[in-house]
Structure I
Amino acid sequence: MNTADQNQAPSSPAAAATVRLPPAKPTAPRPRAADRLRALDGLRLLAALMVCLYHFAGKNGEISACWHQSPGLMFPTLSRAATYGCLGVQFFFVISGFVICMSSWGRTLGDFFRSRIARLYPAYWAALLIVGAASVALPVVFHPLRSDEFLMNFTMLQQPMGVPRVLGVCWTLWVEMRFYVLFALFVIWKGVTYRRVVTFCILWTLAGVFARVAETRLTDELVMRDHAPYFIGGLALYLIHRFGSDLLLWGIVGMSFLLGQRYSVTALWHPGMQGDFDRDPHVIQAIAFLSFAAVAVVALGWTRWANWRWLTVAGALTYPFYLVHEHLGWFLIRVLHRGFGVGPYPTLALTLTALLVLAWLIHRVVERPFGPRLKRALAAYRPKPLSAHR
């Protein structure tokens, strides 16, 4: 149903009495300044830096071997904040819901998938090669995979196939891909409208609740009950950005926050002793709230003043930086700190700088030239009619 269909008057009293959920928006979308998206780019980099800080100073495991002791002991103050950096992933999901709804408006299903493939895969392939080479050069940090496992990672489907990941963070890409497929099948396929997006948000929320009752792995994988509230909140916030505030949309955002904060607390906090990294459930709730609030500030247009060009650059660096930072960061930390004796904080600064430079190189050398070429190649392909093969 298009906008014109939604605004037609009912043809009979019976039709007029019919309750329709959700209601169509009676007004046209309000124009929005493009420069407000620069603030969103800044939020994306902030979320990536949160995750990076978590991997370098907010957890144990492989990073402890790189530092030669627990980061909680090496950074007693910094680690208290860094341990909450894992919530940057949920922050990403809110932003992703907003951006995907925005970028898919007015596009066909083919346009949407071509743009996603061209956006995700070139930098991802480059990151696989770089991190794979680093694993061969210093396998003590992370072991290289078998050739069949490594090649499987190029599909981005290694997680459902039960194959080890080359890039530790790419589990989030599998979550993103499932969101794209769900949104494409239920919304983009027939054309993105206010009503379809709202209906999708409501039904996905209910499906997530029922999936928790069902407690089966398949429904959890399909519905993504724990991550869905963050995407749904982002979708509703984009509708607020495009059409203006209304009670229904803010109700969806509020419900998404309530469900999302519950998931975050149960996933990241447990009663009793928690070792070197002790999280407070109230801080987890506060960060979850701020993730929604930060995107809401952009949606409401309160960031028009944030019109700096460097924010666009920051947004461009976010994806390649996110891909390479974990394992490659461990590699650099071990070389700098244990190999050359560089102090902890200078090591963090040098590692972060090197990763941002590498992200810029991937963006300039890989994403900018090959992304558009891949998109054009996908758009140019047209299957020949069956008669042409006879």
Structure II
Amino acid sequence: MKSNRICFVSPNVYPVLAGDSGDFMGGAEFQQVIIGRHLHENRYDVSYVTKVFGDRRQNESIGGIPVFKTFSEDDGYPFLRFFFTKVPRIWKALKAADAQIYYQRGAAAITGIVSLFCLIHQKTFIFSAAHDTNFIPEAINVPYWRDKLLYIWGLKHAAYIIVQSQNQKKLLRKNFGLDATVAYNVYPRRSLVEKGSYALWVANIKPMKRPRLLLEIARSCPDLEFRMVGGMVKGHEALYETVKAEAAAMNNLDFLGFQPLRATEELFDRAALFVNTSELEGFPNTFLQAWSRGIPTASFFDADGIIEKNALGAVMREEGDITGILQELSRFSVDHRRRIQAYFNRTHLPERYLESLDAILMNLSTDPKTDKRLPLVEPQSEKRGRNELD
């Protein structure tokens, strides 16, 4: 029996769904919107559970997809709101969605809440990784010990776990003794950029993204133009202001601050190469924004060695010839850019993710108790081999 009622539980997804991303765009939320809409277009019964943003408290439908609201961050009383306001409202929304499968992405307290709901109501819970740190116990990024305990409990009781890379699969097995299937992040098709005019950096301004390293790189490459896009992150306001001030004094770098998705897409349409300076990632959506257009990537991080295996750009090392690497990538031929785009089309289109999800959905039986930890099938793009170029 193929189960096709799936609910994406994502507290911060509403601004992405509604096309009003404010001053923050989360990669996990963006992925869930792409996947959910693709499933909806392929006759799946899709819904979302999200927080309340602004005064939009009523449940609604966006693009024909039901959206169930839970709470706003200010609802309830301090110290009491989690158990007496947030949890009950999440539970109510999960029941209202009435799905067979509940899908939640990223380490959070809500992982445990959704997992418990599914156990009690005999539903199927799918957990999807958002970052390598989801499976490194000392690096799990949640605000309270309570949240960490709930997350780990929920992870261990998930029916299925989907990860973004083979490295995440190894971390999960090593640190939690659990197995998973690999499904790479996805992105829609885009037109080839045959020749761009600048190096582009896009990330939220926080220490892990190492934005000041981009400033150093730009100083070492005075003949190359740079565009830097990044929103302010709570708790890291001082870093944002420092980066903004230092960038203002540079002649070859334009600091653009936060930009909505549409503006960021337009910046990618004119980029010669994409630069990533993060020390640790999950699987950046920005890589896909670049590769979908045939834009080479220069990065200090390479999930599963994909960049090197598939000649998608270059992996940088701080002691290496960064200037030479960027100059070479900016001159990539049209044929090389087409090969980058061909790799993307084989591996990262939304239908590739559906192959992985179908391996789960096709195996669901009428008795949810028998659905736990069924063998998972790797997506077809995995089987074809990731290092083949057209």
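Each value in this text was obtained by applying a stated rule to the coordinates, not by laboratory testing. These figures come from a predicted structure and were not determined experimentally. Cβ atoms are built from the backbone, for glycine too; each structure is taken alone.
Before moving on, here are some points about what is shown:
- Parent structure of the calculated result 1.5, given that distance in nm of label points 7 Å out along Cα→Cβ at positions 71 and 359 is the read-out and I, II the choices: I
- With mean projected area of the Cα convex hull in nm², for residues 191-302 alone derived as 8.6, matching label from I, II: I
- Relative contact order in percent (Cα under 8 Å, 6 or more apart) - highest-scoring structure of I, II: I
- Per mean projected area of the Cα convex hull in nm², for residues 87-166 alone, the highest-valued of structures I, II: I
- When Kirkwood radius over Cα pairs in Å is computed for each of I, II, the largest belongs to: I
- Structures I, II, by mean count of other Cβ atoms within 10 Å over residues 127-134: label with the highest value: II
- If helix-only ellipticity at 222 nm (-39500 (n - 2.57) for each DSSP H run of 4 or more, over all residues; to 500) is computed and equals -11000, the structure in I, II: II
- Test item: distance in nm of label points 7 Å out along Cα→Cβ at positions 271 and 287 calculated as 2.3, pick one of I, II: I
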